[in-house]
Structure P
Amino acid sequence: MADLPPLGAVRVFDAVARHGNFTKAAAELNMTQSAVSYQIKLLEEFAGGPLFVREARGVSLTAVGRELAPAIGQSLQGLARAFRVTRADSANVLSISTFQTVANAWLAPRIGSFQIAHPELAVRIDLSSELVDLDGGGFDVAIRSGKGVWPGVTAHFLFDQSFTAVASPLYLDRAGPPATPQDLLAHRLIAPSDPWWPIWFEAAGVKDAAISQRQGIDVETQHTAALVAASGHGVALVTPSLHKEALQSGRLVQLFDVMATSGNNYYLAYAPRTARTRKLKLFRDWALKEAGG
């Protein structure tokens, strides 16, 4: 197409514009400095004027160069994203980012049914509490906790994150069941520094429950807190929808009808560019059905 410049020259221009230096651009592109200069000359001829001002320690963009640089950078990023999607889809590997509690309590017991239904797909689950970059971080989809609004991300509600106090029958036999939420202040609380505890006590009508400095068993995840509680070591806060089996079997007992929330919920999240891949559509539909059930 006559209206398009040579792609090789465009790529070189982008590197020089980012580095402000021919030598650094040549190193990034694994080219000689003279080859970089030649490609820039080709592009300047196509543009009809200089794109850089040569300086003692590098180069700076001319007015025309400053106008072209953002458009070229965005176009190259768009091409890279498009090819990442193509490669990822053809690889038939679904990469999921989530955190330990959801992975262990909800995803792991169910993911087998997804693979049975779609044996042509491989699934990779990465555990991280970090908010991964879904637009270019190597993941197809994430299960996140939050308000459901993240820039550049499509999110679907999975289930709520309300929480309540639970303990095991073993612990209650030993310590005695609390008659009121206030009584819990005399019990061993698992993860007393968890910011959920003040929220739950407030919802239960217990004002100014200063517990964050109390001695107790501190854990990093809700999944671990539930395991410690089920072993008889204290009272934990859990999301019932993530621990249905333990509650239904009686290994954990909900102590009061009080449910509290931080305002966050669990969401399935992905970048819009991923939405058109077959594997994402299959997993999205499966996850939403599982969560609804």
Structure Q
Amino acid sequence: MNVRFLEAFVWVSKLGSFTGAADRLHTTQAGISSRISTLEEQFGVRLFDREHRAVRLTYQGSQLLPYAERMIELQTRMLGAIGKPEHLSGILRIGVIETVVHTWLPDLLTRFAERYPNVTLELESDITPRLRDDLLRGVLDCTVTSEEMTPGFVENRRMATFAMRWIASPAMAACLPPGRIAFAEIARHPIISFHRESSVYRNIAQHAGACEADMRISYFSSMGAMIGLVRSGFGIALLPLAVVQDDLAHGALMLLDVDPLPAPLPLVASVRMEPALPLAEALMALADSTCQAFMQRCRSDAFVT
């Protein structure tokens, strides 16, 4: 039995769509339909109910699904155990938050590409809630976010905890009182933040209290844009200290001593357990060592132990 046909079956069942499965496997909808039709002919049963707008598994399809997942996992593990890393191929879809993009992600992808040159990597950078949803729907194979995900369905590994600090340009910092600053003083100035769904915004909101109604917050999806705007004096931002350590060292940005101290940002790697993907597990193992190496190169107060 062709494992590629079983792979098509698994992705149609998980995504509830022939089109979604075609996108996931980089083929056409007609190609997916052909693979499913061949499987149905081989088993002599219908695997999907196509009478409704949403594609649903039939009873026979639901019986087949766990066997199909095991066969795909077994083939992948066999290739990983016997084949040489440079001969392995496939597509690995990764989701990471912006903090990872601006710290150790380039080192990770370089190391992975050197070890698995024939594997195609697809990267999505977004906030944790959206990455979580994509991982649970099967759109992503593994993620590095700021929260643990559904236990039992995914394996979570805590990698590091980033210190979060308020950052401003030298000109903006000069407008603030010297020494320790109350949050209410920060709230009087323009604030730069990620989306309202993000953990960064929640970190700001939990200390806002009575100041929240008067705060002027601009929301962005790009950390690079946020850092550039802070440098220009557009506003003050709550950022991972490790991301701006070079700017701080060169005097382009200033560290503000704000009371209360912001909550730290955890980094959690999550990998789907079923079907297990050895390539995703290999990437996460490299991610852990790459993150640890990055931490050793950072300033001592950039992480919380």
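Coordinate-derived values only; no laboratory data. Please read all numbers here as calculations on a predicted model, not as lab measurements. Cβ atoms are built from the backbone, for glycine too; each structure is taken alone.
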If distance in nm of label points 7 Å out along Cα→Cβ at positions 48 and 184 is computed and equals 7.2, the structure in P, Q: P
At a computed 77, 44, 30 (Cα extents along the principal axes in Å), which of P, Q: Q
Value 27, 23, 20, calculated as Cα extents along the principal axes in Å, for residues 176-223 alone, assigned to which of P, Q: P
